[in-house]
Structure I
Amino acid sequence: MKTRLVLLLSVALTTVFAQETKTFTVSQNPLFTHRFTADPAALVHDDVFYLYAGEDSGDGKWYNMPNWVVFSSTDMKNWTEHPTPLKVTDFTWAKDNSAWAAQVIERNGKFYWYITTEHASIHGKAIGVAVSDSPTGPFKDAIGKALITNDMTTEYTKISWDDIDPTVWIDDDGQAYLFWGNTQCYYVKLKENMIEMEGEIKPVKLKNFTEAPWIHKRGDWFYLSYASEFPEKIRYAMSKSIHGPWEDKGILNEIAGNSNTNHQSIVEYKGDWYFVYHNGGVNTDGGSFHRSVCIDYLFYNRDKSLKRIQMTTEGVDKIK
């Protein structure tokens, strides 16, 4: 009995330690080298830069992703890693280790995390939503079922993985929109409660769209960036309306030669614009299934278009 108690205590202490908040300093790209992180999504809230990602694990032969992770910073150099905020197993309707691309957004004091994972009973990938009172969680399933399932979009494509990579934008008038897709980009209005769709799902016409849509806005212009072709580059389009039409503006970020996928988020923070993405650049251990998050600056041309991203190993400067 004594041996069993010691063992249980050891396991408990290990679990607590694994959930401790850790702080460390980043000196270059990729940002984090102690674990593999992919599909980054950034959120700025109360002057804090939050970075959410899926965790690549396993033997590096496929996308083995059991959970999502969250980091935060106030100066882009000193980062805090928070306890694991959300796992695939937190969704009773999900299966497999498929913590694919996701995004967190705040509304009315709550934080909504739109995620991609494999559905257990409806064939194909699905989009769910979790909720928390804190940007670092813990998060819980907001509706107890998937928000979007593969059978909702068969009108546009017959593949089972087109309902992935959700991103949400809340426009100036308060209307929220959900964008997502693979091979076909979709969007739909969300109700103010952020957990129900309002109206019909509509296709978005984009050149060479593969996946990973992301919306940002500067001035009067909307920017829709996305992964294009395969291996993936990041392409983008511009519009004066969230409903389009979207004018193709070409390549924004080139192929990261050590990763077949390319996934981005774009946010403004303390006066600078940041381009957050992943590559496979952690020594010889990285690759298409062991990816790592990076951050570089985003710049605009005089005509409001975007300058092509310069991927660096130095990363961004510390904010003073």
Structure II
Amino acid sequence: MAENKELLRVEHLKKHFTVKQKMGRRKLLKAVDDVSFSIAEGEVLGLVGESGCGKSTLGRTVLKLYSVTAGSIIFKGENIEHYGFAQMRPLRRDMQMVFQDPFASLNPRMTIGEIVQTSLDMFNIGEPRFRREHVEAALCQVGLSGDYLDKLPHEMSGGQRQRVVIARAMISNPSFVVCDEPVSALDVSVRAQVLNLMKDMQEEMNTAYLFISHDLSTVRYICDRIAVMYLGHIVEIATADELFSHPAHPYTRALLSAIPIPDVKTKRQRIILEGDVPSPIDPPAGCPFRTRCPRASAECAQSIPELSGIEGSHCVACFHPEL
């Protein structure tokens, strides 16, 4: 990918929640713990990891849907981590989100035309009398005709609803979109169509995506770079080709070994991780992955490894990476 201007930079971001326990005691749930990355204009950064590792929380925190516990969010040169609702409102046109569940993210009492037009009304885009025409054009762009303008969400299939969510997010021509598992709720037959649609729109509008998914094959297809997350930490980040050809972190290697191969005659050595994912309420000392890592040493229990470069833009947070 050509070198583009930096759009978003996240530095040492933390998002902790207070959890009530028995006897009225409270503990911190460290959903996102010291995460740093950047996204250039028009770049697609994938974010992968097991369920519960903090991917969705990270995406929502970057958009300031959750308040920031600590760290910095720099968007187009503005430091926005302390921005309130009123200060964020003008930026919402440029920062959109595609949610995982298309049905839950649509108002069941509003028509499709009203739902998509909400962004135009909120940000005062275009002349009011021409907004319905703009909405119809946006629906046509995602493969839906104007016949859907007066339909309600329950009258549409899952794939059609996800197209509506994409149209709503993209109609304001944002420069950055967080895509939270945008195709995981769809049938396999529809998934490829929606992915191709998102890829085409991203290239046409030069929009940057933070693409959250647990499907590594999907992420490799659509993303320029991939960040691997484990227990609230980013443990590896590299270009898609580099990550798949030379994974350096033991956790990344285990994830890649689980990808199914369509050829039954080809076998891949599966790396089975022992134990369960630790609780983010009571994470292990030192490296968060050390309790399941086959390469763990005494050093791993002493401190958390920093995300550092090993070759080019390839970075890994591990004391014993696979070089």
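Please compute FRET efficiency 1/(1 + (r/R0)^6) of positions 71 and 239 (r between Cβ atoms, R0 = 30 Å, to 0.05) for structures I, II and give me the label with the greatest value. Ranking I, II on FRET efficiency 1/(1 + (r/R0)^6) of positions 71 and 239 (r between Cβ atoms, R0 = 30 Å, to 0.05), first place is II. When relative contact order in percent (Cα under 8 Å, 6 or more apart) is calculated for each of structures I, II, structure II gives the greatest result. Where is mean count of other Cβ atoms within 10 Å over residues 183-190 largest, in which of I, II? Result for mean count of other Cβ atoms within 10 Å over residues 183-190 over I, II: largest is I.
Computing mean projected area of the Cα convex hull in nm² gives 17.7 for which of I, II? Provide the component values of the computation, followed by the final result.
Working: I: 17.7; II: 19.3.
Computed on structure I.
Looking at distance in nm of label points 7 Å out along Cα→Cβ at positions 127 and 191 for structures I, II, the greatest value goes to II. If helix-only ellipticity at 222 nm (-39500 (n - 2.57) for each DSSP H run of 4 or more, over all residues; to 500) is computed to be -7500, which of I, II is the source? Attributed to the structure labelled II.
As an exercise: P(r) over Cα pairs in 5 Å bins from 0, in percent, for residues 151-302 alone, calculated from one structure in I, II, equals 1, 8, 15, 17, 16, 15, 11, 9, 6, 2, 1, 0, 0. Which structure is it?
The correct label is II.
Values in this text are rule-based calculations from the coordinates and carry no lab data. For clarity, every value in this text was computed on a predicted model and none was experimentally measured. Cβ atoms are built from the backbone, for glycine too; each structure is taken alone.
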